[in-house]
Structure 1
Amino acid sequence: MRSKSIFSPARPSKPGGQRILVALCCAALFLFAVYLGAIGIFLPVLGKAFHLGPAVQGRIFPANFGGFIVGVLACGFLSDWIGRKRVLLGAILLFALAQGLVGFSKTFGSVLVGFALIGAGGGAMETVASALAADLFPKKRAAIINALQIAFGSGAALSPLLAHHLLVAGADWHRLFMTVALANIVLMALLAFQTVPATLHQPEALSGTVLHTVLKHPAFLILCLCQALYVGAETGFSSWLPSYFDRLPGGAAWAGLVVTGFWVTMTVGRAAVGGGIAGLTQTRLAGGLAVLGAAAAGLTVLPHTAGLALKGVLATGLLFSGIFGLILAESGDRFPQSAGTVFGCVVAAGGVGGSVVPWAIGALTGSAWGWSGALALVPAAALLLGIILLNLTKAKV
């Protein structure tokens, strides 16, 4: 009798098998967010360990999101070729090994390599876990994706506070990366023994023919630009908040809490948007959130007390919450016959923004602009995003 590999997809023998798979996909996004949410806490720690200023610390973002882009673009093709489960297992393994590489690093060069590999594994994890979970319950796709985003927000909210307290208590940053690596190995082992049903889904791989056709439509490029602006604003804002608050009068006490607060309100907002907000189109809703979010982010970077800045952070998280998903939903609605290709490109475009804006903020902190001026890139990007979305034609293409 032929043996069945734990890496081979098969139909679950128990009705609860699909729910377990969704839970494991949520766990994958949770662990990816644990890493991503804590980057801002580790930036000054890595700077101190390797004697680096913010401008050099900022090189982490092009390395990380450069890898993220490669992971996102490659995982669609691979998941169609060898299956979602195999690609997700490989992505989790790469993510874990890369975390271990950072944990063992003795030079900043090896840290950058590790962050690039973390980005590749994390991008593939997020994309394939989302696709796999959505495939399992196609009639509840919106609810499943929203649950995944809530799991992501929960991990991003928990990790900054936990990392800050552990580091203040004397924990070695190398060991914290190793701990995350170990958690991902455990997740990989749990997933390996789950069977995956054969599900019908649209091809996710990037098609050259489809991409050529899609590129003819200005709306596609506009949506890519919108996602780049949003991810750049979100990542630049959340990642540099601890460093900014540490320098703000009266803000040092909040440095370990501020990112957690941002992601808590972000998660609450995503739950509200997932519950349905009627009366507005997706682009108008996302555009309105972006404009209001720009105002809240601007409140954060104006010279004032830490307490007022914290209120701006919480408001920004709440207002930014639905933009990412709304842009993706709009992309799928406009290009329903090539959703896999479009989603891959739009998410990859977000990676470009996540590389450029946070890096630019770090580079500008040492200029005459200072920290407030550098962080002003966030409300500027959000305002531009809002203007574009509010003026995007409703016509489908």
Structure 2
Amino acid sequence: MSKKSDSTLRIVMVGDVIITEAIDPEIAFGNTLPILQNGDITLANVEGVICDESVSSLPGKTESGSGGHVRMPSGPIENILKLANVNAVSTANNHTMDFGEEGLIQTLNALDKAKIPHAGSGMNINDAHKPVYLESKGRRIGFLSYTSCYVPLTFPAGENKPGCAVVNAQTAYEASYNAPYQPGSIPRIISWANPEHLEVMKEDVRKAKINSDIVIISWHWGQTARGNARSLGVPVEIAPCYVTEYQEEMAHTAIDAGADIIMGHHPHEPQGIEIYKGKPIFYSLGNFSFGGTAIRSIERDSCIAQVDIDSLGRKRVSILPIRISSENIPNVLTPRQGKSLIQYYGILSRKYQTIFKTVGKEVVAKKINTKIEAPVY
């Protein structure tokens, strides 16, 4: 880890966390624990519901194409998050309402009892869209959370309905330009954000910015290789998983409205990193601690994201490559151990003109002005 001055604020972010069984908090996050504890602000996504087994699962969710229901017992996850110095968590994702309103209520109660602030869901739409405010080193951070992956009707919070904060997107398809030459070519997939939802999100960001110095958005969005494998009828190991157009639109719109950092998750594997107007967008932080779930090898590779902000507001963006063990414990890799993963991030981020340079144990991300051309075959 690089040294930071007393005035530099370090924000540490990780992706999806699932703790399905009792585990020693000291080993649950492996050698990443000191890094999380060293963050002035440390954030994570709670990927599931914290509730007891008496609560019934939401009917029809798997039929909608979801990967299923995720339940975690109360106790282990809260203890581990507290030991890791996680200052706040996002709770808006495609599992928020897996066990209905009662499951969400138990989740919120468990986090409140453990004094872990949370954003992205609540007893009504106002609660779900309400930011969490955190203080560190004389600066105030506003933290918002949204999901664009959810079951319609049952997941979104309403005026008098518990649920999560959602920003919807639509999808269309355009036949490949070379379909006449190469039959069976994959069509271009076009996606865009719901304009009304974007306006609500923009207003959330503006309000949060008025009341804070830095606004961070946690966003559950995008696609998974497993879903694409089913659609294409190919093995999941070769299924594509890439950043969609609507994600880029939402991220850019949020930053234009005043957001400073976007931490994305849901694809369960690494995706590109963009520096837009000097502000980082981590399109997918990938998995972090994924207990009780079988995952592919690429889903065992991800990163810890770090953003250091000095007293003048200048940002230093870096990642620490990690690999999740067969026991589902994340461990930081040295730059040498993570060389292939760092190169992979370079490929994923090529379209955003982001390059990576190893500095000590960290990998610094920077935007260059020269366009990086993709190879043509």
Structure 3
Amino acid sequence: MRRTPFHGRHVAAGARMVPFAGFEMPIQYAGIREEHLATRARAGLFDVSHMGEIRFRGPKAEASLTWLLSNAIRRMEPGQAQYNALCNERGGVVDDVFVYKLADDDFIVCVNAANREKDFAWVTEHDREGADIVDEGDDWAQIAIQGPEAVEIVDLLVDFDARAVPRHHFRHASFADVDGCLIARTGYTGEDGFEVFVPAGDAPPVWDRVLDAGVNHGLVPVGLGARDTLRLEVRNALYGHELNDDTTPLQSGLGWIVKLAKPGGFLGSDAIAARKDEGRVVVGMVVEGKRIAREGMDVLSEGRVVGRVTSGTLGPSVDRAICLAFVDRELASAGTRLTIDVRGKEAVGVVVDGPFYKRS
């Protein structure tokens, strides 16, 4: 198992550690429900250093990313972050990523932890423009500070007005007296907040500095368990669940990051266009009663299997069983009632539009 720069802090805090994507990571501290609700009400601190970073540099960097990624890279300005899909020739999703534009010839692509090696091999093999591509996954640590109090906490640790940073933008600046950080107003929880990239060698004391800054704001450390329930309540996709190599981003509900009309297209764009009416699509469902739908459970209509649950939990903020599932597209309309096979018992899932939880 690999360890992040903050591993010692997690152990000292009594976190329950588990294997995840090749790393030993904290799944929970006080408990998933407590950490989830604390993030929604106040603020949570997450170690996401297991994520990977790939650097694209040089005069061909933008052209390379324009071809490799689904969104409109050429519309980005320095200091902007953009959500993207990295697709294969069949239109399936190799990974969902965030791109950070430092300069016209300098980008960082943040990739999912389980896909670090796969993504680097993919982009180097399929780069047709000749960008300078470097795997910097071991060079960075990453934390996320999320929740209603998150911006106020970050503001105590930077020398600029954190409140003035727009959503999906970042600053390349010092954080907690560490130079060379990327402080991005992004996140995976549905709450306001920041994700901060810190040079790995300088990272360990940053964890303590953030916790100290958050003492009067109710900040708590949060593990991967609550990170998952938080993202599910707002219907953020998770690779390997709602995204995979076989399904297109349109099937996974990510049409808004797919720019099929961009000049020259992108890798997989022709296949995505050809498959736009093909296959099952992701829906959200509220599950009636007390049974909880879990990944891999069958979804049925009139006794026929019409789909499969990809993620499911009891949403702590909504106090209801919720799930995401791939289902036949003719059954994807809001209000459709479907049956979920929960370990041989039937539960009714009602298709709903939009997120299960919205912050006020």
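Each value in this text was obtained by applying a stated rule to the coordinates, not by laboratory testing. Because the structure is predicted, anything quoted here is derived from the model rather than measured. Cβ atoms are built from the backbone, for glycine too; each structure is taken alone.
Odds and ends about this structure:
- Set 1, 2, 3, criterion distance in nm of label points 7 Å out along Cα→Cβ at positions 290 and 314: the highest-scoring structure is 2.
- Of the structures 1, 2, 3, the one that 61, 37, 22 was derived from, the read-out being Cα extents along the principal axes in Å, for residues 90-193 alone: 2
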